[in-house]
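A short reminder: the numbers here are calculations on the coordinates, not readings from a lab. As the structure is a prediction and not an experimental result, all values here were calculated from the model. Cβ atoms are built from the backbone, for glycine too; each structure is taken alone.
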Structure P
Amino acid sequence: MIRRFFLLCSGADMDILETCSSGEKNKYAGIGATVFFTALMAFIAASYALFTVFDNVYTAVIFGLLWGLLIFNLDRFIVSTIKKRNSVKSELWQATPRIILAVIIAVVISKPLELKIFEKEIDRVLLEQKNDLTLANKEQISLQYTPAVEELQSEIETLKAEIDSKEQETNELYETYIAEAEGRKGTLLVGKGPVYREKREKHDGYLAELSELKETNKQKILDIEAQIASLNQEYVTVVENSQPIIDGFDGLMARINALGALPWFPSFFIFLLFLAIETSPIFVKLVAPKGPYDMKLREEESIIATWVEQKVAQRAEILAADSTLNEKIYAEIAEEQAVYAYKKQKAEELLRLQADSFHEIQIKNL
């Protein structure tokens, strides 16, 4: 039962195989088993690859099954269409496009399984890439907010500088009127005279202005700091909203690129393994000597080809004979006067009818 199933997978003619030896059947059963297990690997690989895309088991299994059936049909077609001939060059020539197709199929099959085999290494590479993307994303977003924050910080520094400048002027006036009272500067008279009072009043005016300036600038600084806090909060919100996009950076293309960042030799070795599996049925047929099945298959094909050629040749002869007979028959008919007179009579009748019909139409239109 199992051998018959694998024989069906090989694409061989079952009627011809039934007349062959057990060894010949085993050979084609082995080829069919290779075709079947290659399709099975294609189903598993495609299901995993599509699961990383759709993140749904049922969708991945359905499309993976379709892909496996497609690969099965292609492999079965490739194997069944390679026919053993006496010329090695002829066999290689007909196998070349099929080998190229097998290489493409091997790449498609091996890549998803490589993604699963090296999943941990790929996750590490993706984590590094996500971290780099996160930092780059923060820097890029900060470029939108940093100039505004720096401008606001500059305004705060300007307001503080105004306070410091006014405070320094007030302290200088304080030092001036104290020195006047102590007789160290100004009139050099000890005591609180008119000059002292004048300088004291000026200092008190500056002190009031300083107090007012502090209150005004303090409120301005608080407003600016609120704007800075709002911008910083907006920056944090934008970063948080964009982070899920970076966290979701683990699709099929991202994983394939991450796989490319790993050392190439292990991946190349797996590719060679699947290439050997995929091309093994082809090479088995190329390397295996011509067996009874190949001879009987060629005999069947030659019988059909000969029969078709005979039919085509017979139809060509019939057509040539029929054309010759027709030429002779119509030539003899053309020479008979009775036929000539009969056709002339019918032609005259037809012309009369046409003339009468034309005359009636003209009368109606008058």
Structure Q
Amino acid sequence: MTTRDFIAEPLRIDILAAESCRGAILYGIYDLLTSVGSAWSYLTEGAPTPPMTRVRIVARAKEPFRCISRVPVAPDATLEEADDAEIICLPNFRIGMMTSPKEVLGPEIDWIVKRHSAGARLATACSGSALLADAGLLDDQEATAHWSMAEVFEKRYPRVAFCPDRTLTFAGEGDCIVMSGGMASWQDLALYLIARYIGPEHAAKSARFYCVDPKPDGQRHYAAPKRRSQSDDAVIQECQTWLADAYGKRDAVARMISRSGLPRRTFDRRFRAATGYSPKDYVQSLRVEEAKQFLEMDDHSVEAVSEAVGYSDSRAFRRLFKKMTGLSPAEYRRRFSSRGFLSAR
């Protein structure tokens, strides 16, 4: 498929739905892709142009159901009926460590593989890429999903190179698979599909109509550390509990090791096994996350925030914060200040 200067036939797109998907992403993709061309022409010329896409919601059965947050879904076609789409879109699906996607969405995954083998391109939003990983379609490839999926990919799909910082990643021959990261990155996904398969000018018009901008800086400034603990390692769990209040103390790592009574190398090994972090990285993640809370909620200077979370050198704190979030402390405050959400922009 190539960019279409002249749309002889609408681009055929199917969006997979199930009870475990989120309505905001499902219908956001549906609405944006359905309105390509026609929304802009209606806005500027007073009359819609013929449709440039044919978008359907596909599910295991046609009976209406409610997905996450009780959003109603009325499928247009069943898996058996949906056999001609050029692009298949997967919104997010609730994925956990305890249950594999195949256990819940086995028929849907089989359908994806079958359609992809027949030539359909695949596009995923948020956790939708886990279905492709479960099918082996992302082995030895890069992938992205919501930042909270990092542990799922690490444990369940070790052959997939998970890239939580990316807004979009690509896989397969000729980039036939495209994946978007965070929940709102479905907008970037939809705009990419419009630009690639219909035309960049139509993506620009859709972005202007919906007042959305692509996000090239990824998900780092949204992410929060996963503070998991390992219940069968009481020593490390006790250290984590202590550190939750003591992360700002000078030499926090050394104090934590001293409390444990373990040799340094033994402590490092057990701490990483329990948390997924080195002790130093864990302390830094806690400090940066706490700094985010300060920056969001009050007007203390960056120097004061730096001191409050354990850094006497504010320049070193700024460098660390920028490295871990992709934004300077000042930029983060401008973007995420609680006052900003309550004021006109």
Structure R
Amino acid sequence: MAEKIRWGVIGSGGIARRRTIPEGIAPATNAALAAVFDVNRQANEEVANAYGARAAQNREDLLGADVDAVYVASPVNAHFEDVLACARQGKHVLCEKPLGMTPGEALEMTAACEQAGVQLGCAFMMRFHAQHRAALQLIEEGRLGKPVYARAQLSCWYPAMPGAWRQVPELGGGGSLIDMGGHCIDLLEMFFGRVTRVSCLINTTVQDYPAEDSAVAMLCFENGALGSVDTFFCIPDNSSKNLLELYGSQGSILAKGTIGQGMSGEMTAYLENSGAGYDAQQSRAAGDGHVIAPEPVNMYRAEIEAFSQALLDGSPVLADAEIGVRSQLILTACYESARTGRAIAIA
């Protein structure tokens, strides 16, 4: 294999065009864009021309090209067949989340790639945010103490639009919960470990489409910590600050704006020494936090470079198929909880 992974893209007209190609594949030091395909031929031609790639006429044409790995960014209901087709042709796959429409599809996609001897990754790019990595290091060093509670928020204004597949459950698997809540739940599992039980409420509160525009999920973690995720398609962009809150027995890590598609945001750690006595006044000191501000990293580039490097030297895939399957299991349990009104254990 060459020093650069040759990438193909299935679904070049959406997030691939907006983010993953210009910010991830194009500037990556160990990747090169070779071919693209989208059902929107005009968009596909424009992307191919802009980046000097081959405009494939269909999926089979792209898979027959000289590519090592494929980024699957098609609508969710197409992920299953797209990934299986890649595996049959011996292509490594980085698939946008979620992996298929159901846990069963995610498991079958995983098995197909294992049988074909190719890597399958799930595109949870927020795991690569520099401040998220710094927070994870503090937690792994024990600086937060015993995990107690975590909250992740991701909301936006997403009105009804013709052709918006995220607004149709049969195409996107759901609405705000699966589209944005999936990222939040994955981040909280990265910080606090496995979720064992969920309770969830969903609703279509404002928008006029079949998928939910409102979702709140409560999480129980294996280590005893609790968590919550709130995600909405019906809150104006600037009104939702996309908060991340991580609390432990020795302090907290609080962030604003790190959850999202950009690489900016603010994060502060309020950490104390263990063994402090009870303070009956419950005083709150002001301005005593430690600002966490590592050098910003473009998440899409970091994601592509990490996956490409794993193919080049066999290093672990940071967001692998197991993580994608976990996400599907938890999201499915959330939807079941919303439907039945019961707390649901994760299989």
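One of P, Q, R was used to compute P(r) over Cα pairs in 5 Å bins from 0, in percent, for residues 83-210 alone, and the result was 2, 12, 22, 24, 21, 11, 6, 3, 0. Which label is that?
Source structure for this number: Q.
Of the structures labelled P, Q, R, one was used to calculate mean count of other Cβ atoms within 10 Å over residues 67-74, giving 26.1. Name it.
R
Here Rg/Rh (Cα atoms, Kirkwood Rh) has been calculated and equals 1.03, so which of P, Q, R was it run on?
It must be structure Q, since only it matches.
Check the numbers for distance in nm of label points 7 Å out along Cα→Cβ at positions 35 and 307 across P, Q, R and tell me which is largest.
Largest calculated value belongs to Q.
Determine which structure produced the value -9000 for helix-only ellipticity at 222 nm (-39500 (n - 2.57) for each DSSP H run of 4 or more, over all residues; to 500), calculated from the coordinates; the candidates are P, Q, R.
Details: P: -32000; Q: -13500; R: -9000.
Source structure for this number: R.
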